[in-house]
Structure I
Amino acid sequence: MAYARLSSALFFFLSIVLILTSDKGFSKLFVGLCVTLVIALLFNQAFIARKIRHESSLVQADVFFMMAYFGVLVWSWAADIFGIHEIGRLPNSNYANYVNNALALITLGISAFALGFNLWNSVKSSELYNTSNRDWRAIGFLLFYLGFTLILLYAMYYGREAFTGRYTGSEVGNLAVRTTYLLQGIFVKLGIVLIYLTEHDRSRWIPRSKVPSVIVLGILLMYLILGDRSEFANTAIVVLFAYSYSFKRITLPIIIAGIVGFIFLSSAVRVARIQDHRSIEKIWEAITSGGEKVSVESGLENVSSSGLLTLTALATVPEKFDYFHGRLKLNELLGIIPFGRKIITIKHDNKNEVSTSSWLTWYVLGPNSATGVGTNIVVDLYLDFGFVGVSVGMLMIGLIVGYVQKKINIEGSWSTLIAYCYFAGTLTIMPRYAILTFIRGLIWPLVFIWIIKKFIKKRPVN
């Protein structure tokens, strides 16, 4: 217990030292120090999970978030330092002046998260949640098949346009279409979590409810055909966490194989989704004839490309533009409320200040770009609140995740465990998104769980 707090505090202190000593420029020695510190921090967190918290598997929200953070924000530099792949020419020659600062900031962010998480650190107790609750199970099937029905409607009617033309994102069609797509994701994920948790049996590899398991695999395949890699990853991780808590322990080799497989598949989907129409055949064609564009290396390059936006942020703020002091969060805050952006309209002095992604797209690609550059969690916090914002924001995320983990370990709460499995998916993909994605991924399942609890009889925890 003490080791977890003290070691993470030491890493956080070292990251502050790196921030204070980082100079403008691109020093491979300095970048190497940052990369090494992040890798050591990741291994330390895995050690804490297995040896301090006594978790039976590394399928843990903190470990998965930190691995994703490494892939998005650190991989490009690690590959360059270790001679795996050269970083090559930066998008802007001026960016070389900010590499040291960017890596120090990235290191600060992940160390702040680890510190926040480990402040709540707790030893894993026996599994306390009541798996015999038939009401939860019945509602799980209801939610799952409702979500399945919605995605069938989307695929057969509403989402027809999503299967043709170039990929432009998952939000195609009118409000009804987008709402259908949003709700199916929530219902499917909550449903499969409830089904698996209520079938808890450590002696089984395959869940008893085989039909929902087959259906969820079909839904995942549909996400790939649509080209929606984020929803695929989100749902797959939710299923993984629910399975890990309910059935056989998932070993490290399986986890690594799954990550490598997803990265490879992600590169194939990226190629296939720009065809005239999208199908499983197009994905297979990309796999068999995609060349260098379809590989683990290509997939990693694509995943880590948004990490380079950290250089853009540091090169422009506060030297060319002042910090936004939360203005880029106002519109995203409304997105937490269902239809919030339709009900309330916020007027901005600059229409490109709707979000960090929109502002970065305007700055990098121009005001008339048909595509976006995206964002990442460090950039999202930095543009609004600077170095302090990254530190405090990541610390708060760590505190929230650590608190939920502690609630599970100590209390074995049904609602907490369901929410944990659900937002583990959001948390894992969040390094490539804005911080409020995390809040939405936590609040929405909690609201649905609260509604469910109002309609079922509470059962005591054993």
Structure II
Amino acid sequence: MAQKISRRTLLKSMAAGSAALVGSQVLNVAAAPSRIRSLRQSSAVREISYWQPPIWRYGADNTTVTGAGSDDWINDAVSRFEAAHPDIKVNLELIPWDTWGQKTATAFSSGQVPNVLYGNFTADEAMSGVIDPVDDFLTKDMTDNWLPGMKEALTIFGHVYAVPAFVNPDMAALSKTALEAHGGADILKAIGDHRDGLTFDLMDQYGKEFGDGTSRYFFGIPTDHSSVLYWGFGAWLNGWGVQFWDDAQERFIAHENDNSVKAFQWLLDAQNTSKTLIPNLPKWSDVDNFYWNLNAAMRIQWPGIQTELETAQAAGQAQKDFEIVLAGHPHTKEAGAFITNNPPVQYTIGRTDNPDLREAAFTFANWLATDDSNATGWFVNGFFPSTKSGLKKVADHPFAADPNRKWVLEDYLVNYKPGFAGGNWSPSTNARTAKIFNSLSPFDFFMQEFQSLLLGQKAPADMLQEIAQKVNSALGVKV
């Protein structure tokens, strides 16, 4: 079993190394104002803007299945908040996922960030001056209730820049139903009781039992999705013991590790030789179709896939006996099991010169993220509350008895060792690197590189060298 550590150890490296940056660059660090007022209601109604992608599949009652993209839960949450805070009006803008990335990128580049924004800030965004630190609003009672490691993960240069809403770890999702139907089900025993033994060797062994090389393939990777970067490079290389950046996050170094070539050659062999990887550059929708129709047995996902399954079953869109077994990311025996070292999903506060709007924005963000009345909503929709009281709130929920959720709550989040910082792809502690790296449109760039690899246009070593050339040249460091 993997080394047992605390959640604090799991996430504390998000803040590590920041001090080394201070001497090398002048950054726009906004000092948090002193706490000059308590959170209070005023006589004037304050209107705040709030941007959010649709992430809820359950309705306001946390029981009714409404389907992906529903606004029922969040509209009810806003109504509940406004009833308790009649001096604050929340103007919700629910933004579809296909336009979310461009809209938020434009907001940061133009400085027109909403009062409350869902997502994960990057180090350069924290330093940009368009989002506010929230230290002056935080009390000891608030932060003591956050899960260990949350405060450290949201701190850059001594300032807390967000409120943690929920944790959403990623992992392997094995289809027990598909494996039992077509072969390879013994992998579910081979990975062990703690589900920490999913090695590439096991994938190769049992993948050959499952796949037929024509219509059925053990593993699927969507090649049209941003996950190519954070799962296909970040977590995938982590599983081979490969560090994406040097310790200071000033230089891309993965191309200098022989295991990087082995990592991507494994995928090429799985596609071209053993025929266990879905070929022909499958899209996310293609992997969905293979997986839900029992023609693929494994994908990388978030625990929300369990909620996705249950809502599909309730709607009659998935077979009732479909079972998923969540497990740790694939890895070599030498690298060992790990959990990707990602920060919690959070709410940030857009910079404003109006202290009343700033206070109203924090009041709403903090309530939505951490109030116990919302914990069940986060949980049933596939996430895990970021507070101690929130976890207690959902402990007796029927969903908590599900073996997958139970494993995440009691084993994965607690016992797995942390992977490399930033999910092994994001320069989470170096603002300069983050700004330059993000300017390269990394999701599109790495997607194109990955596609060229699978198409046989580049060998793994050539692809890695090309990445190093582009990234390190932009950073002004040795290629």
Structure III
Amino acid sequence: MKASVVFALVVAVLVGVIAARLTTTPAYWFDEAVNLEVARTFAETGHYALATSPDEYYSHSYQFETSGYPLVAPLALLFKVFGFSFSLARGMMLISLIVFLFSVYFLARHWWGDWPAVGAVALLASFPPLVFNGMSIIGEVPALALITLGLLSLDYFLERRKLLNFVLAGLAFGLALSAKPLFAPLILALFVAYLVYRKGLHIESREYLAFIIAFVLPLFAFLFLAMPQSGGFDSIWGIVSTYMGRSSQHMMGENVISNLRNLFTQASGIYTLVLALICALAFTSRSVREKLNLSRLVGFLFALIMLLFFIQSVGWGRYLLATQVALLIALPVALIAILSRFSWYRRYLVPSLIVLLCVGQFAHAITKSELRTLSGPREAELEEFLSANAPDGGVYFIDSFEAAALLTSERRYHYFRFEDRIVMPNPLDNLPNSSFEYIITKQDNPDFAMYIDSVLLHYELLATHGSLSLYKRK
């Protein structure tokens, strides 16, 4: 059977499994709700921001956005054309996941050949964290797809010396960082790889200039959209410092100790270290080192720096995703290099090991992974809760991003905090003159609890859903 046929079957099976549980696996959660709300507001009002009321917008929306316009803008366009739909948003994420798998296939095939490429795709398609983050409405997988396409374009430029390939590489990398600003370590990986290979690249000044312009333009667009309309250089520093602060949350020492311990004690960390050990052993082979070029070194350095980034970070699993993806892409060729002493490895041993790993990953996915434990129709339940109990009139959400994103901008009032630092005016200060018919909040939210006596004078508890309570004006 041809490698391309097996690749198509792997992708088709993955699409079939995901499509059957498109809106329930993973369950709707906070980060994708923020992106949904920004996209919906952008589609309905033309403002790229979080709305605090039907005609007011939060000037520091970037504090909540972990993904940028390469994710949000296409989503807003779909909402503008077809109307808001959670299924539509998840469908777009499925397409981006498919694009990522195709980009990995073509890149790995260009680097190592057909069957190592199929092995890499099979490992990724059965890897639970990739599917979880890929189907969530966040920027990780779209950004990884762009980085993969950028590496492929970089390879083609070095082989064919066509300026267009170099421009496309810069554009893809710039868009990747705009989609996921926390992938900024890619800049360091590109710079270090350039220092290593600069004498043998023979790249002209105009080609460097074209690459830099193509790389920087998407980042300027990101700053333009994220910056408040009245912002200046202070706002730029606010954006940069916000994303820098997200990494360690100013607790680097504690994070390093905790994350190093988790790498050696938790299943995900141990699996990552085992994959890294296999790839490191393969790198001792001269045949592997001789195949190292600029694009492969960029990928290797990016994976390594993202691992270091994870160690000093707050330890969220998706911060480790880029490293895990890179290791899985390299694993088939690493196994080939390590097991090359066996004459029958190509036909039996390496494919058998990859199949076993895929089966193990799939078994973990359906039994113990986040795809199993964090699954359910949460979005549908919230929509039903809103439509049944608040069919019309303004609704004031206190935090509650998951519910707020499901309501049209003209009815949504929203109050939220950023790590208890920036506090916006709370309309509960002046309830008699409020413009909203309903209040949705968690009972123990301090921004609600301190006003409970005043609220009960003007509103009454109408319904609850999980931890959320809905109050209606008397």
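Quick note: the coordinates plus some simple rules give every number you see, no bench work behind them. Computed from a predicted model, the values in this text were never measured in an experiment.
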Please state which of the structures I, II, III yields 60 when percent of Cα pairs over 17 Å apart, for residues 108-187 alone is computed from it. II
Taking relative contact order in percent (Cα under 8 Å, 6 or more apart) from the coordinates of each of I, II, III, which one would give 20? III
One of I, II, III was used to compute Cα extents along the principal axes in Å, and the result was 69, 55, 39. Which label is that? II
